[in-house]
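In the part that follows, the structures are each spelled out as structure tokens.
Bear in mind these aren't lab numbers, they're just calculated from the coordinates by the rules spelled out. Treat the numbers as computed from the prediction; the structure is a model and nothing was measured. Cβ atoms are built from the backbone, for glycine too; each structure is taken alone.
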Structure P
Amino acid sequence: SCDYRSSRLGILKQHIRTHTGEKPFACNVCDYKAARKSSVDLHMKTHLGTHWLSTGVKPFECEICQFRTTSSQHLKTHIRTHTGEKPFTCNECDYRTGDPSGLWAHRKVHTGEKPYSCDTCNYKAAHSHNLKVHMRIHTGEKPFTCDVCGYRAGRLNNLKLHKMTHSGEKPFKCSDCDYQAARKSSLVQHLKTHKASVSVAGETLDNTCP
């Protein structure tokens, strides 16, 4: 403690963090944390190329595809999707990635950290994207639309499954007979008609009576 005084509670709270070391504001790209939100906003410029954001200009262009971005660093990360380079390595497992934000997100697998909470229910997520998808359960938002019949879905994967009803695609095949299905769950249900143990996507399913 010290003799610091302030007429504003918010300013005093910020000052107290200089003693406690608390850093509640975190960068959503890397591990950077700060005691003040303004410090994180300033830090984000190193990731986002803020100089170009206000103009809408994306001066950095990939020479392989049509990808454009406001940040030279983002372009470097994107190019790794073409080269296959994965310089960022987890120090707890064999996970490797070409995107530093991907490594930051992966680390939560080991820590179990779930900092993103739903304001409506008890759902928590390790990644902001997962929370965004979850919130559609409450809002009813369905941003993915079938271009054949107008079907709408809250998840891209659900739309992909739906499109198989139009294409007739059935990627899940029974190894014991000619049965095919568009969904893995349908194949699992079908396998119960067979008595022998069979394998689905590397998983052994034993359907014999114990």
Structure Q
Amino acid sequence: MPGDATGLRRLAIFDFDGTLADSFPWFVGVLNGVAERYGFKPVEPDEVEQLRGYDARRIMRHLRVPGWKLPFIANHMRGLMARDIDGVRLFDGVPATLQALHGRGVSIAIVSSNSADNIRRVLGPENAALVTHLGCGSSLFGKPAKFRRMMRQTGIPADRAIAIGDELRDIDAARRVGMACAAVGWGYSRVDALAAHRPDRLLTRVEEIAGLFDG
């Protein structure tokens, strides 16, 4: 696994929605309103689990979302979350995990298509203070560039870093930059779909994250 040959990992790059923040129920609740506004296919209740097994490009094809609309949809979704932010919470165990990593001297970064303001509000001041780098507003497929920027800003190479996310595109982005990836099974993508994508680690409990930084 990348990162093991040269010593302990020193950089954790987290996704936010579905990894640190339990936002999937909110996402499902607003999705069909967004579909009506932007003219793509609404999601039936019995389709949700099916879509959780698809990668982002297949979801776009299924819902008939043209790529040129993505920036407008993403911006609208950020605004909706800002409106509803009091209903979005961190997963249980996330604050303790961030504290544990910070205590070990691990640099904590977040790369997300969400806004910095939304992320800070959900984290709260105490947890937000533990995050040293934010790469926000990234496009749906723009994470590799953000990962490279985080490594440049921290001076920590790919073999001392790990990406932690809940979607198939998080695994793909990490591979693009030669970084290990831990997939988490409590977010947007189904566990079986994540496993089939063969991440370096597949986690099923938040408490397992700290173990990624053991010797």
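Upon calculation of distance in nm of label points 7 Å out along Cα→Cβ at positions 64 and 128 from the atomic coordinates, which of the structures P, Q produces 2.7? Computing distance in nm of label points 7 Å out along Cα→Cβ at positions 64 and 128 on every structure in P, Q gives 2.7 only for P.
Could you figure out which one of P, Q the value 7 for relative contact order in percent (Cα under 8 Å, 6 or more apart) was computed from? It traces back to P.
P, Q: which one has Rg and Dmax of the Cα atoms in Å, as calculated, at 24.4, 80? Comparing all candidates, it corresponds to P.
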